[in-house]
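Structures given as structure tokens follow.
Nothing in this text is a laboratory measurement; each read-out follows from the coordinates by a stated rule. Bear in mind that the values here come from a model prediction, so they are computed numbers and not experimental data. Cβ atoms are built from the backbone, for glycine too; each structure is taken alone.
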Structure P
Amino acid sequence: MPDISLLTLVLLVVAAFSAGWIDAVVGGGGLIQLPAMLLGLPGASPAQILSTNKISSLFGTATSAVTFGVKVRPDRRTVLPLAIMAGLGSAAGALVATRIPMSWFKPIVLVLLVAVAIYTAMKPSLGARTALRFDGRAHYVAAGAVGALIGFYDGAVGPGTGSFLIFALVGLMGYNFLRASAKAKIANVATNLAAIAVFTIGGAPLWALGVTMGLANMLGGLLGARTAVARGSRFVRIIFLVVVSALILRLGYDVLWA
């Protein structure tokens, strides 16, 4: 455990719990957890922050993925190519995470998030029901492409990954928000595991802190997944728009004023 005060540790644990709940419903928990870690661990390197964040997030995503798997039962023909390619993409992203300036990514991600928010807000019926747009081989290719592209982003940067996964599964592939969220959690497990493996080779993770925060993240993820399943696609859509809007404000501040 790094040398931090008890108050800082408590705040990081609370942030991890909140991030786990948000991640389970729509993704975007990094909006809370990453800034909290940057504030609480000012002496840590970017690789240590990113890798420790992945360890914490893995607990929550694995818990919510199991909950969704039991309650929603996502189909394997989407989950397998999505998760495999997301893991490979995340490993590649983690390899370049410390070599590419964050400033290169933020303006692009900001524009994408604004487009996602506007498109989702203007189409109230989007994600209300499942109407798949691809069949056969095209379905596997689409799922793999979504996994690889967003997995790379997750390994290299991270915040908003779950939201991008859900939007791609809803907007591109035609799933409803609840089923998309279930599949996104399984893909997130793969991206976190792959990124952690790459970061561990470099000796970056703060394991004790990551596991401590991970337990809180796990509780948040369990509660969030159960809430999403109980409340359905409409609830997930609303939370999705709230989280994406918050991400836009955060990144907008970083790009325009920070």
Structure Q
Amino acid sequence: MKKDKQILSVKNLNISFTQYYKGLRAKRVNPIKSLSVTINAGEIMAVIGASGSGKSLLAHAILGILPNNATCGGDIIYCGEPLTEERKIQLRGKEISFIPQSVNYLDPLMRVSEQVKIGLPKKEADKKQKELFLRYGLKEKDGALYPFQLSGGMLRRVLFATSVRDNIKLVIADEPTPGIHPEALSAMLNQLRTFADDGAAVMLITHDIVSALTVCDRVTVLKDGQTIETTMAENFSLDGRNLKHEYSRALWNALPQNSFSIYKEV
């Protein structure tokens, strides 16, 4: 795959939900108002923002897993063609890989080793599964367990292992690293970097700006369902003076290792 080829383009995405109240009164809420992001082959785009800014909704819209009461507008282009609901179903798990925020995406009735093998060539599945377990610090005996028998950190490593597939062009990782010890965290971030270096486009949705900056190329900042700024990763340095938007600087400077300042919106 050619580096710098645009894999994903989201333009003016808006998402609204219909909610019903007493007396069957319907109300529309609009958490995503005007959101745009592009990701090229060979790069990691970190998507950051406060809770409720629309990060996970962006991922779910691309994947086609929004709830039934959602209405989605705007343009989502994948590899030069509109990403219709039909294409989302066809490509999900094949060319588009999802590393979800919740470990509840794992099948509670299937041993975790079998879940990692899904989508792998049958002749190589056993060997590949063992290699992935070793890479992410899981023991071979862990594969015989069900999700409820593993810790949260171990389950996140299993989720990561399910994403490593051939022919992946777009990886969407939604908060994949909370609760992970440093060694496993490094392995997971390096895996995202490997995806990108092998030609895939990677969207890393995260609150952990510092960890994301060790592997990402660009950063998109979201606020209240809108794109505030997209900038190169190196602009998150010093006091954020190279960041264009006040809110981007505020997110950076709110970190304890920076000025630990509180953002006050005027």
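In table form, for the structure just shown:
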{"quantity": "If Cα extents along the principal axes in Å, for residues 49-160 alone is computed and equals 47, 34, 24, the structure in P, Q", "calculated": "Q"}
{"quantity": "When mean count of other Cβ atoms within 10 Å over residues 201-208 is computed for each of P, Q, the largest belongs to", "calculated": "Q"}
{"quantity": "If helix-only ellipticity at 222 nm (-39500 (n - 2.57) for each DSSP H run of 4 or more, over all residues; to 500) is computed and equals -7500, the structure in P, Q", "calculated": "Q"}
{"quantity": "Which of P, Q leads on mean count of other Cβ atoms within 10 Å over residues 57-64, largest value", "calculated": "P"}
{"quantity": "Structures P, Q, by relative contact order in percent (Cα under 8 Å, 6 or more apart): label with the highest value", "calculated": "P"}
{"quantity": "Top of P, Q by FRET efficiency 1/(1 + (r/R0)^6) of positions 185 and 241 (r between Cβ atoms, R0 = 35 Å, to 0.05), largest first", "calculated": "P"}
{"quantity": "Origin of the derived value 57, 51, 41 (Cα extents along the principal axes in Å; candidates P, Q)", "calculated": "Q"}
{"quantity": "Ranking P, Q by distance in nm of label points 7 Å out along Cα→Cβ at positions 25 and 41, the structure that comes out highest", "calculated": "Q"}
